[in-house]
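> Each in structure tokens, the structures are laid out below.
None of the figures in this text is laboratory data; all of them are computed from the coordinates on show. Just so it is clear, the structure is predicted and the values come from calculations on it, not from any experiment.
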Structure 1
Amino acid sequence: MLDDARLHPVPDTPKILLTGATGFVGRSVLNALVDGKYPVVSVTRKRRVPPVPGVQEFIVGSLTDDIDWQVPLLGVDVVIHSAGRAHVMNETHSNPLQAFREVNVDATLKLAQQAADAGVKRFIFISSIKVNGEETPAHTAFTSRDIPAPLDDYGVSKLEAEQALLALAGRTSMDVVIIRPVLVYGPDVKANFERMLSIVNKKLPLPFRTIDNRRSLVFIDNLVDLICVCIKHPQAANQVFLVSDDNDLSIGQILEKLAIAMNKSSRVFSFPYFLLNAAATLVGKQAFLQRLCGSLQVDITDTRERLGWAPPVSIDEAFAITARHYLAQQSGTSHG
């Protein structure tokens with residue numbers, strides 16, 4: 001990592017430019033910044049209705065457009081870049097790596113270069129644990145010091161962006177902070193975590209009790225808390241941070257905790273994995289089964305020690321908050 005002795009400190013109440021402000025992570029970051037009384041420039045594709053009081057909006061069509069960031073960067077001290085081309089399960093682009101690079105690498109670096117030229121002091125990049133890899137062997141965990149080993153185009157693009165940003169930090173006065181979240185969940189979560197909520201809510205039998213895997217997860221409020229700490233913390237400069245709830249669970253434990261949070265009877269039972277895998281293979285769901293039953297753990301010791309940070313919300317409380325929101329939505333839908 002770069003020597004941070006030369007770095008200019010971030011002011012006590014920095015002006016912040018936030019990209020991806022309408023995304024799952026960005027929405028929560030924006031709310032936290034507003035609550036913290038930070039001056040904020042929110043970068044989105046369309047105007048919010050109603051607008052957020054006290055927040056400047058800058059509308060962009062696409063990050064791949066030739067954007068002049070000079071006006072929105074005026075007076076900005078910190079950029080939080082959460083926008084990007086997200087990982088998708090059913091890719092349709094003819095050249096996925098090129099599509100990821102255009103948004104996650106090229107557009108990111110254009111923004112970062114203009115930010116450095118504008119005198120921005122810190123650039124916080126929301127990366128992904130996929131930079132480290134897809135899974136960990138049993139009872140081992142990724143660390144921020146591991147050699148990156150991304151296995152898909154999304155992870156490759158995030159790694160290339162990280163490398164380009166750290167190189168930029170090495171030749172400018174702007175420092176860079178890289179955060180690699182694991183699977184993020186919370187109210188309004190989509191994809192696999194929402195599927196688990198739906199399955200538990202329907203009280204379907206689930207053959208995962210004896211699966212001895214471990215998954216690191218991060219509640220949205222815990223991720224946002226870390227991002228906010230990194231805005232000003234001097235020890236965050238030019239570092240890579242892994243983030244989780246610091247409470248790794250097996251798939252069976254996740255489902256059982258969700259059942260408790262949703263006040264449902266647990267329907268998790270034991271079933272031989274080789275039979276489960278054979279059945280999943282027959283119906284073309286082997287990759288989905290692997291995502292559920294494989295292990296992906298992260299060690300956040302470096303994050304804790306360097307920043308003096310700990311996740312403020314326990315995993316039980318986080319599951320309860322997420323479950324309550326999901327059930328309220330389902331109730332509203334059924335009565336709508």
Structure 2
Amino acid sequence: MATTTYNAPPAVERWQQRALIVGVVSLVLTIIVAFLAGSLPHENATPAHESPILAQFFRSYLVAFLFVTGIAVGSLAILMLQHLSGGAWGLVIRRLLEAATRTLPLLFIMFVPIVFGIHSLYEWSHTDAVAADPVLRHKSPYLNIPFFIVRAVFYFAVWGALAYFLNKWSLEQDHTGDQRVRRRLQNLSGPGLVLFGLTVSFAAIDWGMSLEPHWFSTIYGLLVMAGWGLTAFAFIITVAVVLSGREPMSHVYAPSHFHDLGKLLLAFVMVYAYFAFSQFLIIWSGNLPEETSWYLRRLRGGWQLVGLALVVFHFALPFLLLLSRDLKRNARRLVLVALLLLVARVID
């Protein structure tokens with residue numbers, strides 16, 4: 001089986017070096033700010049004697065962590081989907097997806113600050129709050145710090161194992177051309193997608209939904225899965241477009257490839273919008289105080305403008321733009337839609 005080897009453009013190494021410098025500097029500044037915020041006294045400190053500045057730091061960190069994790073874990077799901085479907089659309093982005101999944105060990109390390117900031121993030125982590133609230137006491141067998149950490153380790157272990165074998169066997173397939181390796185990839189991807197659905201659903205409950213432990217939604221896990229898939233695919237398209245403008249990748253990508261990627265991006269936009277509207281419709285029509293409170297807080301105090309902006313820029317505008325065949329075949333226009341969606345995902 002003949003194969004052609006393409007090395008990354010020289011510019012990629014420069015981007016990596018610059019990104020590493022920015023990352024290290026940002027990490028140092030983050031640690032300094034967190035340390036200073038934690039040491040500064042404040043008259044409105046929380047019951048755990050934390051500075052509000054430090055609490056806000058951990059909230060912001062959680063948002064960033066979930067966004068970046070969505071790229072890696074979403075790429076893992078898309079990679080397994082490509083192995084199962086065998087679609088030609090995935091051949092030109094498989095290496096990008098595999099590269100994204102290899103960041104999972106780093107993300108596991110990046111989860112450590114969330115453990116340190118657990119009291120700033122989650123009400124159920126305070127024993128006094130649990131003792132005074134019958135709802136939290138009822139949920140305490142699941143929502144407690146040791147079990148929270150154990151589950152997180154399990155999630156990353158599953159994701160990391162899937163990423164390891166998918167990358168290892170894909171490289172083996174390149175070297176040997178053995179079609180039995182392809183069958184192995186398919187056999188792993190089927191159960192892997194099931195594990196992906198289960199782990200992401202519970203991770204969404206742990207890291208996102210339990211921020212407001214009195215609120216619940218049975219569709220929340222699906223919403224996070226669709227969101228992470230959309231984030232990952234928009235990011236992969238952005239990287240693919242950037243690489244397509246440089247040698248040797250300019251000979252790999254064709255308008256037909258971007259057309260296929262654009263169609264799939266449209267599908268992700270529609271799936272996420274469907275789950276988001278389904279959650280809103282079910283909760284609003286049910287009209288239960290413990291459920292509607294989540295939306296009521298987001299429809300007051302100026303947040304309704306943010307919600308309206310998300311309706312426009314997270315669904316309506318990308319949906320209308322991606323209906324255009326010419327736009328999907330034009331890499332420069334398609335990447336603008338992908339970047340718009342990435343910004344919308346951060347806001348969401």
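> For helix-only ellipticity at 222 nm (-39500 (n - 2.57) for each DSSP H run of 4 or more, over all residues; to 500), the calculated result is -11500, so let me know which of 1, 2 that is.
1
> Let me ask something additional. Work out which structure the value 67, 40, 38 belongs to, where Cα extents along the principal axes in Å was derived from one of 1, 2.
Source structure for this number: 2.
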